[in-house]
1. To test your reading of the models, identify which of 1, 2 gives 5.8 for distance in nm of label points 7 Å out along Cα→Cβ at positions 71 and 399 when calculated.
2. Upon calculation of percent of Cα pairs over 15 Å apart, for residues 23-118 alone from the atomic coordinates, which of the structures 1, 2 produces 60?
3. To test your reading of the models, identify which of 1, 2 gives 26.6 for mean projected area of the Cα convex hull in nm² when calculated.
4. For helix-only ellipticity at 222 nm (-39500 (n - 2.57) for each DSSP H run of 4 or more, over all residues; to 500), the calculated result is -18000, so let me know which of 1, 2 that is.
5. On relative contact order in percent (Cα under 8 Å, 6 or more apart), which of the structures labelled 1, 2 is highest?
6. Where does the value 2.0 come from, among 1, 2, when distance in nm of label points 7 Å out along Cα→Cβ at positions 151 and 271 is the thing being computed?
Structure 1
Amino acid sequence: MDACDELGILAIVSNPGWQFAGDEIFRKRAYQDAREMIRRDRNHPSVAIWEAALNESDNSALAADLYRIVHEEFPGPGVYSAGDPVFKPAPGFEGWDVGYVRYQHLDPARPSWIREWGDQVDNWHDQQGRVRVARAWGEESLLVQALAHMYSMDRIYVQETRPAGADLWAGIDAFRGYHHQPFLGAPLDLFRIPKFDYFMFQSQRPPELHAARTGSGPMIFVANYATFHSPRVVTVFSNCEQVRLTLNGNVVATQEPDSGFHIPHPPFTFKVEEFSSTRSMLFGNATVPEALSAPTGVLLAEGLIGGKVVTTHLVHSPGEPKEIQLLVDTCGVDPVANGADWVCVYAHICDARRTTYPYGDDVITFSVSGEGSIVGDETIFANPVRAEAGIATALVRTTRVAGPISVRASSPGLGESEVRFESKANARRMVR
């Protein structure tokens with residue numbers, strides 16, 4: 001909740017409970033949970049909605065009391081209870097302040113909210129679906145996910161009366177206790193690495209910069225690797241007025257977004273020729289004489305607003321994997337030496353000009369020296385770890401002593417790479 005306050009992320013705080021509403025003792029405990037939930041978080045400005053109802057449950061016997069509790073614990077304007085519709089008679093209950101719906105607006109007199117959308121499974125046993133995609137499955141699968149979410153979002157925008165908001169299910173891939181396969185339907189994978197889907201959502205933000213700068217401004221992303229296997233219909237996600245696409249120095253087209261959509265910023269699609277006239281990816285390596293002089297395997301997208309280029313994305317066709325490049329993702333916040341803080345360290349499998357090889361699945365071995373350690377080991381496939389779509393990730397945890405941390409990564413044929421960073425002293429008092 002502190003992070004939501006700091007970053008400006010609106011939050012829905014939810015009463016514990018799922019698909020069950022029990023006897024009188026159970027109801028009393030649900031009421032107490034609701035009170036404690038509000039007392040705990042009512043001073044957080046990030047709270048937008050209080051989900052007093054029990055999730056996907058028959059709240060008909062609890063709704064009136066839960067609604068009353070929300071407004072007793074937080075009296076005044078701007079306080080909104082929420083929950084699924086109550087279809088049975090509930091004396092003293094006329095409806096939540098914000099009603100949860102799917103794609104229809106049930107009560108035009110009240111605001112509505114789509115609490116889960118975008119996840120599509122064929123059934124609840126196999127758990128497969130168009131949006132459940134691993135990064136390693138390649139461009140076609142990643143595009144299917146992004147476009148499925150885009151069309152699902154378009155259904156929301158086409159409504160005459162739109163909901164007050166909508167939440168994607170879910171933001172980050174995650175393991176689940178009841179199924180052996182992770183949930184793979186998010187824009188970010190388990191290690192917070194973006195899929196194409198992430199950039200589709202990012203393209204819906206406003207192109208104008210606001211004061212905080214975060215979450216706004218022009219953006220552009222080419223959803224294509226420019227390889228032998230890549231689609232020759234290139235999809236570009238952008239919030240610009242026009243996109244100009246250039247392949248190997250030649251302009252393919254300058255065009256406006258695709259028609260037929262209702263979302264703020266539809267995609268741009270272009271049909272291109274072969275990415276490499278030589279049908280070889282070796283030009284991606286500096287060891288090849290023509291690598292630096294031949295303008296081949298270069299895909300450039302330029303976003304234009306008012307006829308001027310305001311943002312670009314350059315894609316190089318990847319060459320033969322040659323080395324490992326290590327990147328530390330601190331998210332702009334120094335890791336704290338408290339024995340619990342951790343960061344992602346990404347090992348990119350790269351060609352000679354440091355382009356990530358998107359098909360790389362080499363096994364990477366990590367080691368750490370200094371004031372840090374790796375979370376997990378070979379028993380959970382955490383170290384060594386097999387790269388996915390050219391990136392292997394280690395979670396590096398700090399010790400309780402501030403100081404330098406050195407991370408090494410190695411793999412047969414790719415050599416060894418090292419990166420260093422520092423943890424900062426913990427400013428908070430710790431109980432040992």
Structure 2
Amino acid sequence: MKLSQAVKMRAGARGWSKELISRVEESPAPVGQIEALLHIDIEPERIGKWLDFVESNPDHPFGTRAQFVMFQPAGEQGLKPTPSADGMRLSDVDIGSYGNVPDVWDLQNDTPRGTRPVPGLHMPAGYSIFDRHEVWADGVGDLYEDAIRDRWIPATDLDWNGLPDLSAEVERATGQLCAVYSTYGIAEQKIISKWFEAISYGFHEVKLFLATQVYDAGRKVESLRKRALLGDGLIGKAPLSDVTTAWYSALTFTDMIVALDVVYKSYEVTAFEAAAEWARSDFDRDLFSRLAGDSHRHLEYGLKHLEWYNRYANRAEEHINIFLAKAEAGLASELAQSNVEREALAVLYADGIERIDAGVEQLGKLRERQYDEYIARLDQAGVQRHGDAIGILPLAAQDPLLRSLNPDALAESNFAATQS
């Protein structure tokens with residue numbers, strides 16, 4: 001084997017002596033193997049020991065046939081991430097080319113961002129989302145890190161021995177809310193998981209964050225189921241689940257995220273945060289406060305993604321209005337036709353059935369707060385949403401039981417919203 005002058009110069013720069021270079025040329029080691037070894041800084045003495053093995057075992061499959069592809073440079077070298085005060089976070093290692101998220105990811109396989117595939121070993125995966133605007137959100141890597149840091153364990157972090165005796169109707173109302181939100185949690189797990197395979201590897205931060213949302217949804221189901229059964233031993237009735245129709249029927253990832261992590265999560269976060277008012281025990285206030293923290297991360301991702309999509313996607317405003325109208329119609333139908341949540345909340349606000357009118361009044365204030373905070377959150381994300389486009393959502397604040405709204409009026413309102 002004869003090494004080129006360029007290879008000899010590289011070997012010399014690595015500290016290889018002329019004697020070692022001559023020995024390499026006389027050995028059965030192939031040129032490609034030597035060139036690969038020169039890409040990393042191995043002491044010349046250890047190269048000599050490698051040659052001892054090759055010369056003694058010329059027919060060994062790892063002697064003369066190993067390509068050492070892993071030693072060949074696959075990306076930017078010499079970068080040294082520095083841990084932040086919170087440890088080594090994704091944002092700390094996303095530097096140089098490894099932090100460059102392209103607008104369009106051009107690899108169909110599982111090649112990590114910042115590197116490149118081995119020639120001849122490019123096996124396409126099942127990805128179908130390659131455009132950054134379809135999934136990205138500023139700070140999504142930090143949302144993943146926050147989710148990992150703030151994880152909690154229902155079995156041990158909640159004081160299951162500290163649940164007081166509640167009146168029969170208050171306990172049943174609490175269990176009913178647990179049934180409603182755990183039903184949505186199961187749907188949330190299924191629909192988010194459905195989109196994992198579609199998102200290409202170049203947007204791994206998004207995939208990592210969504211994995212935490214699936215886990216959060218599972219924890220929501222677990223904790224609420226345990227709470228219901230610990231109370232009066234009865235799981236409440238399932239909701240209508242019209243709100244989830246927009247999740248399942250979404251044709252694009254953004255369509256789904258707008259429905260789940262923007263429209264629904266805004267209403268859910270506000271309801272969970274209001275548990276300080278309607279929950280009848282410290283245990284329940286603690287439980288729903290923890291759930292609110294998880295859901296707030298999902299909402300933050302949804303709003304930041306909506307903002308990103310609005311900024312960079314073609315015909316974004318038109319698409320966003322359609323996405324929102326579909327999701328709002330499903331939520332409005334749920335509020336109007338599914339009475340289990342609103343009746344449970346009214347009983348809890350009233351702390352029983354004796355003063356149910358007071359509970360309905362407080363429910364109206366909650367609906368008003370949910371609507372106002374939803375509009376404010378959209379506005380913060382750069383999306384204007386008001387007037388007839390919202391359908392009947394504002395009516396729930398004025399009449400939380402929606403007593404004056406018959407099914408025909410609801411269908412007409414939802415149709416008008418989707419056509420606006």
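Values in this text are rule-based calculations from the coordinates and carry no lab data. Owing to the predicted nature of the structure, the values given are computational and were not obtained by experimental measurement. Cβ atoms are built from the backbone, for glycine too; each structure is taken alone.
1. Working: 1: 5.8; 2: 7.9.
Derived from the structure labelled 1.
2. On the way: 1: 60; 2: 71.
The read-out was computed on structure 1.
3. Values: 1: 25.6; 2: 26.6.
Of the options listed, only 2 reproduces it.
4. Working: 1: -4500; 2: -18000.
The read-out was computed on structure 2.
5. Working: 1: 8; 2: 14.
Top value of relative contact order in percent (Cα under 8 Å, 6 or more apart) goes to structure 2.
6. Values: 1: 2.0; 2: 2.7.
The read-out comes from structure 1.
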